[in-house]
Structure I
Amino acid sequence: MSPPPRRGPPQPLRDALAGFLRRAGLTERIEQASIIPEWAALVGEQIASVTTAQMVTRDGTLFVDVTTNAWMQELSLMEPQLLKALNSRPGGSTIQRLRWRLKRP
C-alpha cells in the first residue's frame, strides 16, 4: 500500500504537529498541562517552596501536593486569588478548581 499523495507544499513540523493535536482533540489537554511547569512562576516563590503541582484533570481540576496541613489550610483560603493568577496567563486554559493533597514522604 502506497502513502497518500501529498497535497501542496511541505509545511513546517510545528504546523503539522499542531494540526495533528487539534484533530486528535489533544490541544486543550496540552494547554491544561502547561500550567504544571509554570506553577512556581504563577504562584510565587514562597508558595512554590511548599507545593508541587501534579496533574490537571479534563474538567480543569489542578491537583497540588502540599508539605503540611497548616499550609493546606492557608492555601484553601487563598484559592480564589490563586485561581485568578493561574487563569490570567495568556492563552492558558481555565483551571476550575484546586485540589490540595498532603505530600507523602
Structure II
Amino acid sequence: MPEYVDRGLIKWAPFDALVGYNELIKELRLKLGKQEKPLLSDDQFEELNRQLAFAYHHHLEITIEYYQNGYFKHLFGHIKTIDPINKKIILTSSEKINCDDVVHLSL
C-alpha cells in the first residue's frame, strides 16, 4: 500500500485564474505604500548639516534615514567622505546617498 505524501502549502496556493491578476495586486500594494517627500525647514537643514559635520570629524557611527522613490530607507555606518560638489554622502560601505534626500540623522 503506497504511503501518503502531503503536498504541504502547494494545495493551499491560490488559483491564478485571471492572467496577470497577482502582478496587478503586487503593483497596487507598492503604489499604496508610497509617501510624499517631506519638506524640511531651513533650521532642520542646518541641524542635519551640523550633525553630519560632527559625525564626520569624530568618526561616529550614524543612522541615516533617506527618501528614495516614494519610500523611506535606513542605512548604518561611518561617513567616508562628503562630496559638496555632487551633494553626496559616501559611507564606508560604499553606499552613496544624495544629500537632498536625507530626512533624519541620528548619531
Structure III
Amino acid sequence: MVLLEFSMSPLGKGESVGKYVARSLDIIDKSGVPYRLNPMGTVLEGEWDEVFDVVKRCYERMRKDCPRISVGIKVDYRKGAKGRLDSKIASVERRLKRKVKT
C-alpha cells in the first residue's frame, strides 16, 4: 500500500484556483479511494496503480481547459501496511499522549 500526496494547480488562471481544486476533489471523492484533504494538497491511500489512476483522472480533467498545470507528488510505500491515513497520526498522538490538530 502507498500513501500518495499530491497537489495539482493550473497556472495562468489567477490567484484563486479553488474551482479547479474542487473539480479534482469531486473526482477523488467519487473514486472511493481513502483520502485526506489538507491545506496544501490531498493524501490518497491505496495500491500504486489505483492512486495514480486517480491522479491521472484529475490531470485529464484539468487539462481540458488549463493549458499549463503544476503537479507535485510524494509517495510513501510500506509493504503490508493499511489504514495509514489514521494510524500514522495515532502513532504520533500516542507518543505525545495527546491529540494533535489535523
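What follows is calculated from the coordinates using simple rules that are stated; it is not laboratory data. What you see is a predicted model; the values in this text were computed from it and never measured. Cβ atoms are built from the backbone, for glycine too; each structure is taken alone.
For relative contact order in percent (Cα under 8 Å, 6 or more apart), which of the structures I, II, III scores highest?
Details: I: 26; II: 22; III: 42.
Checked I, II, III; max of relative contact order in percent (Cα under 8 Å, 6 or more apart) sits with III.
If you work out distance in nm of label points 7 Å out along Cα→Cβ at positions 23 and 63 for I, II, III, which one comes out largest? Can you show the working numbers first?
Details: I: 3.2; II: 3.8; III: 1.4.
With respect to distance in nm of label points 7 Å out along Cα→Cβ at positions 23 and 63, the highest-scoring structure among I, II, III is II.
Consider the structures I, II, III: one of them gives 27, 16, 10 for semi-axes √(5λ) of the Cα gyration tensor in Å as calculated from the coordinates. Say which. All intermediate terms of the calculation are to be shown ahead of the outcome.
On the way: I: 37, 13, 11; II: 45, 20, 11; III: 27, 16, 10.
This value belongs to structure III.
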